[in-house]
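Below, each structure is written out as structure tokens.
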Structure P
Amino acid sequence: MTGEWVKVAAPATTSNIGAGFDVFGIALKEPYDIIEGRKTDSGIKITEVTGPGSDSIPLEPERNSVGIAAAEVLRRCKADFGLELKIKKGIRPCSGIGSSGASAAGGAYLAHILCGEKLSPTEVVLCAAKAEDSTSGGFHADNVAPCVLGGFTVIRSYEPFEVITIEPPKDLGVVVAMPDVLVPTRESRAVLPSEVPLKDMVYHLGNASSLVYAMMTGDLKLIGRSVKDVAIEPRRAHLVPHLKDAESEAMSHGALVSFLGGSGPCIISFYDKSSHNGDNIAASVKDLYSDRGMKCDTWVTECGSGCRRI
């Protein structure tokens, strides 16, 4: 049995977003991965991986986010067929904008289509999160949830699992700056504190609550004031050269806020599309890294939809 090829796009995401560690996530319009697949008689086989960082991505399906997530969908659906998969990376691994999450979500979503879309959106997210657990050293859905569902997502609870989706404000622009340094998720999670002071927890609760309110009401200035983190980013800052200088540079060129995207090294800046130019913010951060002898890729983008068939 050899089926027709199906192709899906799985977008980059930014997670944590200040106080929402392992809880908040946003889907981005670009960049994105492309996952192709077709039915076979049995088993899962990955025959091609291309794009940035592809030489570091294993072809063995049991070690690959796409393969693990797709296998979990097949298991849940009791499928009587296998898959051949091809992966085109648009999101470099170890980037901080959900590279492994996009692969996992794309693999789960593709298998979901080929199984006749039997699963609920939440089940697709959980299948993708299983792959994240295997490849990044912890069960977390803050990247795969927005990658599957789109928009701004909130993980209300992991046990039982429940995710909420909110449409972000139309004028919320996003600048992604990716300096040429690798930060593996396992390494960035290893530096996290096991406990935080009560005052820090209260600080995060206030900012997390106000960020959700700001997203729902479209209050861009409040979004900027609410992306605050005194527990996670400070522990990871040493992993990203010139992080604080880059954030300050973005702010001086009109960003509402600038912060470490996910586990890093990507630096995310939010801005108001109705009054500011994202190209200027991107250029300022890129020039800062260039002046210090480092390459930095940038994207001027916005919040986007989740996985889609193309």
Structure Q
Amino acid sequence: MPVGFVFPGQGSQQVGMGRAWSEASSQARATFEAADAALDAELMRMCWEGPAEDLQRTENTQPAILTTSIAILRAVRDRLPAPVVVAGHSLGEYSALVASEVLDLSDAARLVRERGRLMQEAVPEGEGAMAAILGLGAAEVEAIAATAATEGVCSAANYNSPVQTVIAGERAAVERAVELALERGAKRAMLLPVSAPFHSPLMAPAREGLEPLLAASRFGRPSVPVVTNVDAMAATRGEACREALVRQVDGPVRWVESVERMRNDFGVDLFIEIGPGSVLSGLIRRIVPDARVTSLAEPAGLAKLLQEEEL
């Protein structure tokens, strides 16, 4: 049974994440301790105790989700079959690169903290926005964004499922796109509680700031192919992984195509979401309804998986 590992991105964070795993696994706890040392910060305490306001700050959220995901991975990896391919949603691509031995955890934690800071600083607070459009196809949302772009920058940022696309850009344009989407029959169209217009052209300053940091970091050869967000193609060289991360900052997340690539090219029949929450599990069920999907956000998820699957 071909297995694919997927790793969540920003928005999956919650106070308490990773704690149960660290109480059950010394490897998970050691992962948090290693990240604390790399960042010279109390990331473990923030993940487990909050306050939520600190955890929500992008420069904290990104290393917190990365560390939680890798802590869970290290707690479960010996109990699971090796994946044939891995992928992560936005920030989660860094977790996928650690899982495939392209990046070291300490380097990845430092990179995503800077990534979060650069993305937050790229656009003054209040000037950018993101919105989720549900119930319309991607092409319809792209057309709406193009129409709304007369008010300012507006483009597709996340292709999350066949009927869920997130747009991002300047606030007036995104608000206009929400109005247009509702007029054209969207089930829901709503602004998201985010602090910046991620994966839009407005993130160009963040890309420019992150590129030299990525260039200075060591990228190894993937031990397993990594499907990258920006191309939805499988990367098998470290340099290709690095270059994809540069373009990912201000390019859209092609999650639908990425999941389809894992299924069609690698035959993935079981998708295992490794990290906090279960957002990706819900999206994958909409993209490939006949695939098996499970989340390992809590230890009970592993017990359920081992009981239900012949692994």
Structure R
Amino acid sequence: MENLQIAANAVIPFIIYIAFGYAVRGFKIVTEDFLRKLNQIVFKCFFPILMFNNFSQMDLGKTLSGRFLIFFLGAFAVVFILACLLVPVFVKENPRRGVIIQALFRSNAILFALPLAESVSGTEGYMLASLCVSFTVPIYNVLAVVVLEYYSGKKPSPLQLLKKVLTNPLILGAIAGALFLLLPFDLPVFLAKPVKAFADLTTPLSLFILGGTLHFSAFGKNMRAILVTMGLKLVLIPLALVLVSVPLGFSGIERFVALIFFATPVAVSSYTMAANMGGDDELAGHFVAVSTALSLFTLFGWIYVLKSMGLI
């Protein structure tokens, strides 16, 4: 029951945000057109603040095992490369290709991995997960921009692609936060408080918008893509990670932290980015919603099985 409670505490608030948005649209309090315009505001204004807040709060003084870092980033690279090679073979529509690739490699690391690591592995797990976040978040966002731009149908040149990456609102927020981290002072309280408040608002607002633009009638045409992608995302890729990590002799904390970066739901921002960068935002929204709901059971399963086997 304790493991189920850990998974439920991480997942159920997200489901409530989505359901609230769906209900508000259902009662015709807001229109879908309004929500889509609001989504652009979230993408261009709120997400940069979230990225700035996350990067400006990083602790660069912590240490990380070089061996574990190589394994962690190597696993991430393998997943990304295989996704880029195999998805275009089986998926023919470019807007769906970028969204599926993004769903396979991009997880909701900050909002799921950190609390899960702390709940299961204590302070040591939280610190290790925090360090992994500092590596994965910039990688997630840069690669997501590259993939979505590449499959947007515009075929930008390498220079144009680089410009689009560097001027993406999320990347600009991350760069600003990283630069501020190097300064010898903190934000004054009168600025830090609204920055944190806007950052905290970003994910609930994004999920509210997702719920308000979600159409269950469209699940049928996306069902095959949803089942295959979520099966890989939540079960097969994490299983492969565990099988490889066991003979390499990593500690239980290291193994669990690596696992939750691959087994957690699709990042909320993937829907927002797809909607603003020419991707199939309907499919991206389905990935976020379905992976969030299913993860209540899959995360519980992973925690229960690995604890029972003494692997975490």
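For the reader, a short list of remarks on this structure follows.
- Read-out helix-only ellipticity at 222 nm (-39500 (n - 2.57) for each DSSP H run of 4 or more, over all residues; to 500), computed value -15000, structure in P, Q, R: Q
- When FRET efficiency 1/(1 + (r/R0)^6) of positions 104 and 176 (r between Cβ atoms, R0 = 25 Å, to 0.05) is worked out for each of P, Q, R, structure P gives the greatest result.
- Structure (P, Q, R) behind the derived value 29.6 of mean count of other Cβ atoms within 10 Å over residues 144-151: P
Taken together, the values in this text are just the output of simple stated rules run on the coordinates, not laboratory data. All values derive from a computational prediction rather than experimental measurement. Cβ atoms are built from the backbone, for glycine too; each structure is taken alone.
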